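What follows are several structures.
The numbers here are math on the coordinates, done by the rules we state, and not lab data. What you see is a predicted model, and the numbers here were worked out from it, not measured in a lab.
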Structure P
Amino acid sequence: MRRQLSKEGTGFKQLLDESRRHDALQLLGDPRYRIQRISELLGFGDPANFARCFRNWTGQTPSEFRKKLLN
């Protein structure tokens, strides 16, 4: 699998990050899910780690993103 990913110019971590980012954007649009629960669903052990990754992906915290999305 690693060889195939390498051939395609990607790696497992990159695929995982892309999947988590996509899912986070979807889940944050649903106000029924608390941010802590979203971080758990995405496999983050700590909501602070999720917030740090999300800020790297989008330039915003999950709370900021959700507020803009839902207003």
Structure Q
Amino acid sequence: MTNTEKNIIEFITNNIGTEQLALIIRRFKEQTIRIVLKSDEDLYNKEWISEGHFWLTELAETLDPQLEKDS
């Protein structure tokens, strides 16, 4: 395990917990999409929003799988 991996695990364990972090990520993603839908296209980069949304979803599902729970 790398130092980075250890630091991430320590941070999550000591500060927030996986389920709470996943919840915050999901809320942030939802609010970001709402802002994007109501904003002028010149104010944000679609590619960055899309890429960030994808990776935040992956991280949230790794921390606390919700898509699998609903199945």
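A few remarks follow.
- Given 23 for relative contact order in percent (Cα under 8 Å, 6 or more apart), calculated: source structure among P, Q: P
- A value of -21000 for helix-only ellipticity at 222 nm (-39500 (n - 2.57) for each DSSP H run of 4 or more, over all residues; to 500), calculated from one of P, Q, originates in structure P.
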